[in-house]
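K.L.:
I've put the structures underneath this note.
Any read-out appearing in this document is the output of simple, stated calculations on the displayed coordinates, not a laboratory observation. Treat the numbers as computed from the prediction; the structure is a model and nothing was measured. Cβ atoms are built from the backbone, for glycine too; each structure is taken alone.
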Structure 1
Amino acid sequence: MAENPFTKVLATPLGDMIAEMGIGVAQAQYAIDAKTIENLKQIYSLDDELLKEMRRIGYRPTWYVIPEAEAEISMALTVQQSIGSDRKVKTELRGTTVDAAYQNQYDFKIEGASKLKLTFRPVPAPLEIDNMQVVPLLSGIPLGEAKELLEKMGIEFTVSPGSAKDSAIVASTKPVAGSFIDAGNLITVGV
């Protein structure tokens, strides 16, 4: 029986490959946005004559967006089957990108490659996201600062113990920092 050449190369599950491309587009957009914010901060924080003039005329850095990203990939596809611990057969489609090295190593004819064409487009966020907030990291800062921040963000809160002074240091929040909460839900700030 002939040896399957695909076992020697890194064949990736097709879903993982698509997800990685989407993550790459998201990371690129994030980097573009972060640079624009950095430029905006620089314009308004440095005491340079040119920057003062730019502020005076109301200059704002340009925001860029990736409205659409398209990829067309030539790949060799294989189907891999395995039996799980539940004794069910699991079938997985795996792909290996076809480049010059792959073609030469396996004498692969590009005409026989499968084509995967993807288009990534931005879509509006789910409506529910507008009713959600993220609990900020408050641990280690004075309670007074934490209260100010929460009020600015419109997050309702209680303090435990209720008699804590504004100079007390925040020890925890419930739910924890980074958690999503519905707008209007209370968080507990512990000191």
Structure 2
Amino acid sequence: MTGRWLAAILLLVSDEDANPGAAPTLEQARKQIARYGLEADPQAVLVAVRLMAAGARLDRASEVHFARSGLSTGRYRLLVDLEDSDGEKSPSRLAKSLGVSRATVTGLVVGLEREGLVARRASTEDGRGAVVVLTARGSRRLRDMAADHFARLEALVGGLAPDERGLFLDLLERITQRIDALTAE
């Protein structure tokens, strides 16, 4: 039953992605649920569908945003993670904190290293291992893009009052804690 419910959600998200200006409606959710003969709360389905659609649009917008600075979302996150870790971290710790595989980190590091934004060096803790180090050039890239980046982030949620942002953060945290519902067997 869960697989069929997820298929209905994905169809609604796909419809929205094809026409990004048309957010799925409660009526569409009801029709999808009825089509599959499911017992599901249409409003809950609609909230999930709109959240997934917003996430997909935000992912695309983030890539455009970071491309202005010659980065991708993943490359930016890796640079910031290094900056927040006093400028260096092992690839395995980067993978864990970014929530990606070691192979993904390796790919990101190779590209960033080629541009001189990070470097690799032997670990002082473990001579066999390596750490990824944020270079002065990488630090400068983050600093150069900071004003525009934070202005755009503020503009993204600028239509929300401070109390609404607080409520949104609380709700987002509760939803984030339940993301495994989509991937659980």
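K.L.:
Taking relative contact order in percent (Cα under 8 Å, 6 or more apart) as the quantity of interest, name the structure among 1, 2 where it is greatest.
P.N.:
Details: 1: 18; 2: 14.
Of structures 1, 2, the maximum of relative contact order in percent (Cα under 8 Å, 6 or more apart) occurs in 1.
K.L.:
To which of 1, 2 does the computed value -1.00 (log10 I(q)/I(0) by the Debye sum over Cα atoms at q = 0.29 Å⁻¹, for residues 82-121 alone) belong?
P.N.:
Matching structure: 1.
K.L.:
In addition: Looking at distance in nm of label points 7 Å out along Cα→Cβ at positions 90 and 162, point out which structure of 1, 2 has the largest value.
P.N.:
That would be structure 1.
K.L.:
Upon calculation of volume of the Cα convex hull per residue in Å³, for residues 106-145 alone from the atomic coordinates, which of the structures 1, 2 produces 68?
P.N.:
That value comes from structure 2.
K.L.:
By the measure mean count of other Cβ atoms within 10 Å over residues 26-33, tell me the structure among 1, 2 with the highest figure.
P.N.:
2
K.L.:
Next up: Identify the structure, out of 1, 2, from whose coordinates helix-only ellipticity at 222 nm (-39500 (n - 2.57) for each DSSP H run of 4 or more, over all residues; to 500) was calculated to give -22000. Can you show the working numbers first?
P.N.:
Numbers: 1: -10000; 2: -22000.
It traces back to 2.
K.L.:
If FRET efficiency 1/(1 + (r/R0)^6) of positions 34 and 130 (r between Cβ atoms, R0 = 35 Å, to 0.05) is calculated from each of 1, 2, which structure is the one that comes out at 0.90? Don't skip to the answer; put the middle values down first.
P.N.:
Details: 1: 0.90; 2: 0.05.
Working through the options, I get structure 1.
K.L.:
Next question. By the measure FRET efficiency 1/(1 + (r/R0)^6) of positions 50 and 66 (r between Cβ atoms, R0 = 25 Å, to 0.05), tell me the structure among 1, 2 with the highest figure.
P.N.:
2
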